[in-house]
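These are the structures, in structure tokens.
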Structure 1
Amino acid sequence: MRLTLTTAFGALLATPAFAASGPFFSLGNTDFVVLLAFLLFIAVLFYFKVPSLLGGMLDQRAEGIKSELEEARRLREEAQTLLASYERQQKEVQEKADRIVAAAKEEATAAGIQARADLEKSVARRLTAAEEQIESAQSAAIKEVRDQAVVIAVAAARDVIAKQMSAAAGNALIDDAIAQVDSKLH
């Protein structure tokens, strides 16, 4: 290791700046002054432990990044778990919705069948009621025709009797009717 250091130092001394005129270790040589200032700057940095401070800051930053990565990984796992949970819930809700739709279709079919049966019963009842109304209307019409025929027959008979009957014959008929009523009542 010492051999390499000496070789490196010797190579540094063999630069064109050292080959220039004048002694190198003089304060009049700007290269030497810059070298001294640089070495002093490096010494001050080491004295105030700047490299260890920088190392500590870098270590803290690395720890911060590491903790952020772990937090991100944990959040990602939570998000994946939550996503899987939501996907399961969505599947369950979809299955439930499918079951509800199927049940609604079955109920609608059953309701349609029941409605048809109820409609057929209602039509049958209405037909029966209509037939009864027709029969009632027919019998009412027949009765009305008969009543009207009786009224007409009575009116015609009255006219015929009134034309053929005299006052004496009418009085005799009235007396005969009173006698018949009297005999039937006693």
Structure 2
Amino acid sequence: MDKKLWEKCVLFHGHECPGLAIGFRACEAAKEKLNIGFSKDEEIVCVTENDACGVDAVQVIAGCTVGKGNLIFRGTGKQAFTFFKRDTKEGIRIVLKPSDKEMSREEKMKYLLSAPVEDIFEFKKPHFDIPEKARIFRSVKCEICGEMAAENKIRLMEGKKVCMDCNSDYSRGWN
């Protein structure tokens, strides 16, 4: 384990915790299995299925961020991280294995940081394709509140271009 990198993750996240350790070890596994480093642009993509502590480690170690468009949140609530290499289209889905071991928070964190990655995670083929590169959308002024919003988030309501905040959802029970 790279202690300096762990300390950098802790500094970014704010504290040590098992959740951060999950993301830290998932990144270590991705680096080893896909031969990846820090993503300066969008050469590495991470699709995270949770919005928990481990995502902070992904930002620090893999260089995947929402702002660059190479950190994508897919809210399944699973401790799963899918990493892709854009140049080769290779990908790996790293999923936390269930554990029925009773451990304190501290014991769990130590276990996650020291156990072999094969004991902690399942390694699977991604079940979705690599996301397209980030697009830059034109900004459009909402005709109700006057705020600018990305064109792909504008809705039509009673003939007006409106932002998602001003849009009135219409639902009769079906999606």
Structure 3
Amino acid sequence: MTQDSCFLLGYIVRTHGTTGDVVIFLDVDYPEEYEDMDSVYFEMRGDLVPYFVESFNLQKQSKAIVRFEEVNTIEKAQALVGTSLYLPLDSLAELDEEEFYYHEIKGYTVVDEKMGELGTVREVYSLNGQDLIAMDYKGVEVLIPTAEDIVLKADKENNRLLVNLPEGLLEVYLDDSSNSNTPDDAD
């Protein structure tokens, strides 16, 4: 199993108790869909290693208390804190035609309703409850909020992301980049 054939499910936040349980953060929209998983892949030194789930107790705020087979001491659990957790892409739920997973749109061409083609999706960031699409535009990274009225749809057939950018969004990034790269001209 390779990371290219998997998606990031979340990561281990901390230990829980003294018998090897850990708290995981599920970086997904619907954590309850993963309550019945049998195994998960841990990223360890660049490799994905399967671990089997003994118990899974979903908590609030996308967290769960989990016990993995062969992790039965606090020391073993502590060694796993910070580890990223992956599942195979084929375990993702099917989406409606216009819905998409973030990993699917990397490399898509961003097309604004008014301005046409703008750039390419480079990454999607999840920051404090706000997801942002990073696009390369004229040599500058532009962050696009993923709100439904801004990101309209993903055209999977043509690898295009249709957006309706708020007025002035691009100018904010272009003005910042030009101001930070040129000295003030005092006449």
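Every read-out reported here was derived from the displayed coordinates using simple, explicitly stated rules and does not represent laboratory data. As the structure is a computational prediction, the values presented were derived from the model and not from experiment. Cβ atoms are built from the backbone, for glycine too; each structure is taken alone.
Thinking of 1, 2, 3, which structure, once P(r) over Cα pairs in 10 Å bins from 0, in percent, for residues 31-78 alone is computed, gives back 23, 25, 21, 15, 11, 5, 0?
Clearly, the read-out refers to 1.
Structures 1, 2, 3 were compared on FRET efficiency 1/(1 + (r/R0)^6) of positions 135 and 159 (r between Cβ atoms, R0 = 25 Å, to 0.05), and the highest value belongs to 3. Consider the structures 1, 2, 3: one of them gives 14.0 for mean count of other Cβ atoms within 10 Å over residues 39-46 as calculated from the coordinates. Say which. Derived from 3, not from the others. Looking at distance in nm of label points 7 Å out along Cα→Cβ at positions 55 and 143 for structures 1, 2, 3, the greatest value goes to 1.
Among the shown structures 1, 2, 3, from which was the value 6.0 of mean projected area of the Cα convex hull in nm², for residues 47-126 alone calculated? That value comes from structure 2.
Match the computed value -33000 of helix-only ellipticity at 222 nm (-39500 (n - 2.57) for each DSSP H run of 4 or more, over all residues; to 500) to one of the structures 1, 2, 3, and report its label. The structure behind it is 1. Tell me which structure, out of 1, 2, 3, gives 66.7, 194 once Rg and Dmax of the Cα atoms in Å is calculated. Attributed to the structure labelled 1.
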